[in-house]
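Below: a set of structures, written as structure tokens.
All of the numbers you see were taken from the coordinates with simple rules; none came from a lab. The structure presented is a predicted model; accordingly, all values stated were derived computationally and were not measured. Cβ atoms are built from the backbone, for glycine too; each structure is taken alone.
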Structure P
Amino acid sequence: MTVFGTGAWLGWASVAHAQVNLPEGFELVEFGFSERFTDVPRINNCGQVVFGKKLNEGDHGWVLYLYDNGSIREIVRENKGHIPAPDINDHGTIVYMTGIVNDFESERLVLLENRRTTKLGRGAYPSINNNGVVAATVFQRMGCAEESNVFLFHDGRRTRLTRNGFYEQAVRLNDREEVTWTQFDFCQGPWVSEIPLYSNGEITLLPSEATQRQLSDISNRTQVVWSSPLGVESWLDGETTLIADWGTGPSVNDLGDIIFNRWDLETEALDWWLYRIVGGEPVLYRLTYDPIEDTLGDINNWTEAVVRTTAGNGILGGGVRFLRRVRTGDSEFDGDVDRVDYRALAECMTGPGRVRGLCNCRFLDIDHDGDVDLGDFARFQNAFTGG
């Protein structure tokens with residue numbers, strides 16, 4: 001096991017440009033930066049982030065890392081195969097894929113729970129919910145009619161959702177076992193695609209004026225977002241709306257907050273953006289403004305978000321940017337530090353020494369040293385507003 005501390009892997013982001021507009025109460029940090037390629041990070045509601053990195057410049061080998069409240073641990077290492085495309089739920093259960101590059105038959109899913117691994121069978125690019133249900137695609141055949149199908153995995157059972165001759169990719173599911181993905185048809189020129197939604201045993205193709213849509217995500221409100229030539233679109237309660245007229249790779253939480261990236265003509269790079277409803281009105285926040293490419297990421301229900309970055313200009317090395325809550329002692333983020341927060345602090349006290357899995361107690365680890373102790377209590381007293 002390797003534990004990474006501060007330094008090249010964990011540091012402050014240097015993105016304090018005039019055009020950057022972080023939401024109040026948030027800060028931007030970076031971790032996991034190196035010359036090796038970084039996989040798309042996923043974040044749970046406990047603030048844990050799972051991500052993979054290649055071992056070398058080729059396609060041979062990778063390492064799976066877990067970021068947890070300031071520490072980074074190596075949890076899995078493979079000396080062959082492609083990136084693991086991991087996901088993590090709120091219980092800390094991780095699912096990832098293994099396999100040989102360009103050998104679809106070799107792709108396998110692995111569940112990592114309480115340090116024990118379980119092989120789920122064939123599959124790729126998985127998503128896991130808080131019930132332990134995994135959704136993934138299983139490749140079927142090559143050619144113009146390249147085909148992969150969507151499956152659910154749970155309690156040793158495998159349920160097939162599709163068998164339609166299309167190439168299906170980028171599966172995401174919520175805690176209601178509702179699933180969305182991209183359905184490609186490459187036999188047409190130019191190619192076309194749909195965004196299906198599996199809910200209550202039925203599959204619906206979500207409406208849009210665009211014919212080339214992809215990279216969908218879904219919340220527990222059954223809000224589905226995706227990107228298209230029109231921009232970032234959102235479907236909720238039977239209605240499709242345009243969130244931003246320029247953007248790709250969206251991810252949505254249960255509050256309706258959406259992260260995505262947009263190409264900037266000045267920086268000539270993909271910059272990171274956040275869409276929120278504030279006071280009943282939509283607000284766009286520009287999170288980054290620099291030549292670093294911010295590509296795909298994830299967002300939790302605390303509006304904490306992560307994104308994979310690369311150096312740009314064809315350089316694939318990079319790491320993870322993390323939009324996180326500023327810790328002031330306000331455990332509820334309701335604008336004050338009062339008796340409710342004091343009770344939460346008392347319940348969260350751990351004593352000195354780093355503790356794994358603080359989850360929501362991490363917000364009371366005010367000094368970011370991995371525990372909730374007397375040092376945090378002293379800072380809490382200074383911030384206490386009463387009430």
Structure Q
Amino acid sequence: TFSFASSSYSVEEDTGYVTVNITKIGTSDISLDVKLSTNNGTAFSPVDYTAMFDNMVTFLANEQSKLVNITINVDQTVENDEDFKALLSHTNADQVALGLLNTTTITIGNDDQATFSFASSSYSVEEDTGYVTVNITKIGTSDISLDVKLSTNNGTAFSPVDYTAMSDNMVTFLANEQSKLVNITINVDQTVENDEDFKALLSHTNADQVALGLLNTTTITIGNDDQATFSFASSSYSVEEDTGYVTVNITKIGTSDISLDVKLSTNNGTAFSPVDYTAMSDNMVTFLANEQSKLVNITINVDQTVENDEDFKALLSHTNADQVALGLLNTTTITIGNDDQATFSFASSSYSVEEDTGYVTVNITKIGTSDISLDVKLSTNNGTAFSPVDYTAMSDNM
């Protein structure tokens with residue numbers, strides 16, 4: 001009676017063969033033959049193994065068991081474990097019988113892996129895009145669907161404020177798919193911030209069929225696309241010269257979670273630096289994250305000279321177009337009001353003249369300096385002398 005020694009055998013595919021043990025129960029003083037054949041199951045010949053059909057296995061008289069190798073065909077394809085049948089038969093009923101274990105199941109264990117990686121070590125996206133697409137690649141062929149897990153980890157970007165986290169999200173590759181595009185949601189805000197990043201990571205729980213490549217982690221950078229707008233609070237400011245300074249108010253429209261800088265400069269108008277004011281050139285004005293306005297003093301230089309009201313410009317600028325914009329009121333006019341006076345007097349409290357001289361000369365004096373022309377009015381009033389009999393009157397003569 002001939003049987004298989006076991007109802008099943010298992011072998012890893014890359015072993016290249018499986019050995020089945022056929023046993024003989026009973027003694028004989030002659031050689032006896034039994035036939036060995038195979039039948040497909042989930043494993044198919046010739047792809048997965050080399051089939052046998054009535055292959056003769058000869059037992060010599062003294063042999064009670066026989067080891068027979070069946071060839072397993074090696075491939076590089078990830079697949080499920082597969083099986084086929086081996087069967088015994090004979091054509092010699094007078095001398096040969098089959099035992100209960102005349103069929104055995106042979107399982108070919110998959111030993112191939114597909115390797116999953118990100119296509120790039122880093123991805124960048126502008127915040128208002130709303131999502132970032134990462135590309136996951138599969139190296140290796142498979143005739144089954146395979147899963148890899150996608151998760152995220154905070155960096156300088158935090159979920160749920162900056163992006164929507166993933167935790168072991170399953171990404172399924174069909175048999176014929178070698179890459180998969182996956183979107184991760186980026187959450188849009190109106191806050192000015194630095195570029196921020198977070199990590200995406202691959203993992204799996206199927207070591208028999210899935211492996212991770214070197215690029216199993218990628219860094220995703222969210223580019224800031226918000227701007228704070230800086231302006232002067234007013235299109236003009238006025239100050240009396242002897243105040244010594246003028247305060248301009250710079251405002252920030254928009255929120256930020258970082259400090260932002262805007263530059264303040266001045267340009268001469270009818271007022272000149274350094275005579276009338278102290279110039280500024282790209283003076284940095286820093287707004288902390290929670291500051292929406294900033295008061296800045298510009299020095300006004302005091303003199304004792306009578307002059308017209310004078311003005312100069314203050315201007316905003318920046319070198320950070322990614323985070324800073326200028327509003328319409330990026331220039332303001334500052335007027336310095338004159339607060340000096342020249343004092344006019346007669347040089348003498350009285351003058352005398354002989355009538356036939358024909359005129360009298362009076363001396364008017366100015367105390368104080370001026371860089372402009374100044375007018376004083378001269379009028380006359382009768383005393384014991386009367387106009388027009390004794391003199392020619394003046395009335396507000398300039």
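What to note about this one:
- Among P, Q, which structure scores highest (criterion: distance in nm of label points 7 Å out along Cα→Cβ at positions 149 and 277): Q
- For 31.6 (mean projected area of the Cα convex hull in nm², calculated) the corresponding structure among P, Q: Q
- When Cα extents along the principal axes in Å, for residues 301-364 alone is computed for each of P, Q, the one that comes out at 86, 21, 13 is Q.
- Of structures P, Q, the largest value of mean count of other Cβ atoms within 10 Å over residues 221-228 belongs to P.
- Given 28, 20, 14 for semi-axes √(5λ) of the Cα gyration tensor in Å, for residues 133-292 alone, calculated: source structure among P, Q: P
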